[in-house]
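The following blocks contain the structures, represented as structure tokens.
Any read-out appearing in this document is the output of simple, stated calculations on the displayed coordinates, not a laboratory observation. For clarity, every value in this text was computed on a predicted model and none was experimentally measured. Cβ atoms are built from the backbone, for glycine too; each structure is taken alone.
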Structure I
């Protein structure tokens, strides 16, 4: 049995190349669709990331304001306590002074 002729072999190889090109075109189209899908996901995630960073910045600013208010309330509370303590001491001193007479 002799082997295939050169023209037949060329025809087979040409047909195989065409089949491979068709498969390649399908994969190329599929990859294009997947790439576009991934690009849209990246764009969406970048938007979400920007939104979350903005919210984080807002929350950090609000936290700073709350901390400042807490410090101010703590100072006010300490001063009020000191005033009441001083008044109580003065009242007791006055009471002792009145009782000694």
Structure II
């Protein structure tokens, strides 16, 4: 006796947009991403790669660790995400500093 229970399940619609070390949107090879946006039921949630407690710097001394299992993604505010993506685009260190500072502000 098979019953249809689809009306009782609440599936979330999730879409992802991944960014590489140059802030290019990527669809393949997402393990090299530095940041991403998850859109869950039309709500944007922002994530940035973190390594050793700081935002990952793909231009710094850990640049070879982009695929490292040590790096984890951390949920951040939109402001932090925007500063970080700006850093990925422009490579201006002040944007990374602003991203780190806005990530500390609670």
Structure III
């Protein structure tokens, strides 16, 4: 499995190899999920929350993303969280090798 920083800044896959954004990883790799949201990096924040396995963190990211559209309802459903995964193209996968570009 990839480390957190590698997973958060994976931009795609070349077969069994994760392709990682070197510059983004270097600049933002140490930021927490909340700090990534504050920077407007919602895909990276969602990846971070998903990697952590913390459901509350995932909901926080989902709620912050929903609020961009003017919807400030207090709750986000599991369906909406699943839709965010599809929107951002972020899913936990078992990858052994990386390519940093």
Assign the value -15000, calculated as helix-only ellipticity at 222 nm (-39500 (n - 2.57) for each DSSP H run of 4 or more, over all residues; to 500), to the correct structure from I, II, III. III
Taking 38 as the value of percent of Cα pairs over 21 Å apart derived from one of the structures shown (I, II, III), identify that structure. II
Ranking I, II, III by FRET efficiency 1/(1 + (r/R0)^6) of positions 16 and 40 (r between Cβ atoms, R0 = 35 Å, to 0.05), the structure that comes out highest: II
